[in-house]
1. One of I, II was used to compute mean count of other Cβ atoms within 10 Å over residues 8-15, and the result was 12.5. Which label is that?
2. Tell me which structure, out of I, II, gives -11000 once helix-only ellipticity at 222 nm (-39500 (n - 2.57) for each DSSP H run of 4 or more, over all residues; to 500) is calculated.
3. Please state which of the structures I, II yields 23.2 when mean count of other Cβ atoms within 10 Å over residues 48-55 is computed from it.
4. Can you spot which of I, II the value 24 was calculated from, given it is relative contact order in percent (Cα under 8 Å, 6 or more apart)?
5. From which structure (I, II) was log10 I(q)/I(0) by the Debye sum over Cα atoms at q = 0.06, 0.07 Å⁻¹ calculated, if the value obtained is -0.25, -0.34?
6. Have a look at I, II and say which one yields 0.95 for Rg/Rh (Cα atoms, Kirkwood Rh), for residues 136-247 alone, as calculated.
Structure I
Amino acid sequence: MSYEDLLDLSEYPRRHVQKSASPFRYPGGKGFLSGFLATVVDTLPGEEKVYAEPFCGGAGAAVNLLEDGKVASIHLNDADARVYSAWNAMVHETERFLERIASARVDMEEWYEARETLQNMQLNGDYSFEVGYATYFINRTSRSGIVLGSGPIGGYNQTGRWKIDARFYRESMSRRIAWIGENRDRIHLTNEDATVFLARSEARVSLEKTLFFVDPPYVEAGSRLYLNAMSESKHSALADMLNSGRFPHWVLTYDNHPLVHRLYRDFRQRKIQVNYSLKTTRKEREILVQSI
């Protein structure tokens, strides 16, 4: 059975964006759901609870929950090699990453160099520190944090009100990344297709003690916003896995699209309000679906 009431998030604790534990900027990031997700985690049995994201992106909620001690470990997966490389660089080459931030020239020349690195990358599933750093640099210096396609803050001629360094906060960025490096033993990274990640999770974690937070690319605009957009068949394959009952604890967020309503028609569907900042700040209604 499906419902479309509005989930009232005002009753759950909510961090100010400046206190987010994730060093990334993401349009529509789900860090604001941390309080709600913490209450779901609290219902999991036993100790050593785990939180996993098949489409981690900036992993706003994941890192918040880890920092708050709500979970013992987090499993972050992203099929986008750029995002995976950025997380891998921060987690496993922390000092090198911090040194690069400290010495960075935050100007258009550096921005063009980073963009060229990403446009010319040929990883084939391998990790690259340079791609990881370039991904992060572009994320912090481009409009809304979109990695490719949105342009630099302040415009290409730097005539805007805000300049390219407006969101490059070296001190807070470095503090967050240093904390991530200090907790690397509790952060597990993979670069897999989401359905592969879910299937392999059965051998990696105790499913009874794990909450999967699933935030796939939009059905409507996924190809515009994500390198690894999903076809309708992939959206259906993901739904088949979540509908199978193999994963007892999951929360799913999606755009409010008829395909989503159909694929998850047997579960309660609630609307949530998500703030986006692309060319202009706007609010969108998304759908939140929960396994129980």
Structure II
Amino acid sequence: MEHMDNREQVQEFLSTRRARITPEQAGLPAYGGHRRVKGLRREEVALLAGVSVDYYVRMERGTLAGASESVLEGVARALQLDDAEREHLYDLARAAGPGTVRRRRSAPVGVTDSVQQVLDAMVGVPAWVRNARHDMLASNRMARALYAPLLADPRRPANTARFIYLDPASHEFFVDWERAADDIAAMLRSEAGRHPHDPQLVELIGELSTRSDDFRARWAAHDVRFHRTGRKKLHHPVVGALDLQFEAMELPSHPDLTMLVYTAAQGTTTADALSMLGSWAATDQAESRSPVGISGSDAGADSEREQA
């Protein structure tokens, strides 16, 4: 597989969104008798969207090229798409347009020294930078300590999607593993809509689909979502339970890269645990500089800097 088929993505996304809405939810009369389809019929979506039945049928068969903004908005309203789903629909339409079919891109493999300096300046909180494939491209000492289980795998760059779906240790590390698995599949699905011809993304999706039943089930659901702020509950092997707040920030100077920063309110047990994590990270780094050798977490950091 050299790319993800745009027409197939459009077809499955629209059909799965249509299947989840009942006529009652759409404000349509509920007629008696057995309905042969789950959710809305195509003609009902067309009516709600203000387009002809034939036009909507063509759209659901994968033809979004040339669809106007008003048509896309009509379909989004009819299918009751949330903000992330609406953006995904627009991404699919853009990817279907002229000049985009054969476009390929190479994702960044590192960050500038100035971004690394910003990360290193945040000494009290874990902070790291990832691309849309969820490769960890740069991190500060606290983030390397926090994600020690992820970095235990020598493969670089470390990838949180592979860790969640392919490493049994992730089930202990992520307290709500199901939510973490849902989130990462949905974010990868969003990225596939934006960049269906990214060869490294295609390779990652192929690997996860081949090796993980859990991923295949979530990938087939075509769910998408934003992941900009929220809570992250983790169980660290050294400091125990962590209930962290996170903020995800795009880097204007690095398109497609995101910086994540984890914090805890002062006076909480998680704040105390973060302080312990910082002490452990400092001790671990000091030991890594001894003639004995390099520890796993800082070995990962060295590898990341080499790639940057």
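1. Derived from the structure labelled I.
2. On the way: I: -11000; II: -15000.
Source structure: I.
3. Values: I: 23.2; II: 15.5.
The value was obtained from structure I.
4. Numbers: I: 24; II: 19.
Source structure: I.
5. II
6. II
Laboratory data are not the source of any read-out in this text; all were calculated from the coordinates shown. Treat the numbers as computed from the prediction; the structure is a model and nothing was measured. Cβ atoms are built from the backbone, for glycine too; each structure is taken alone.
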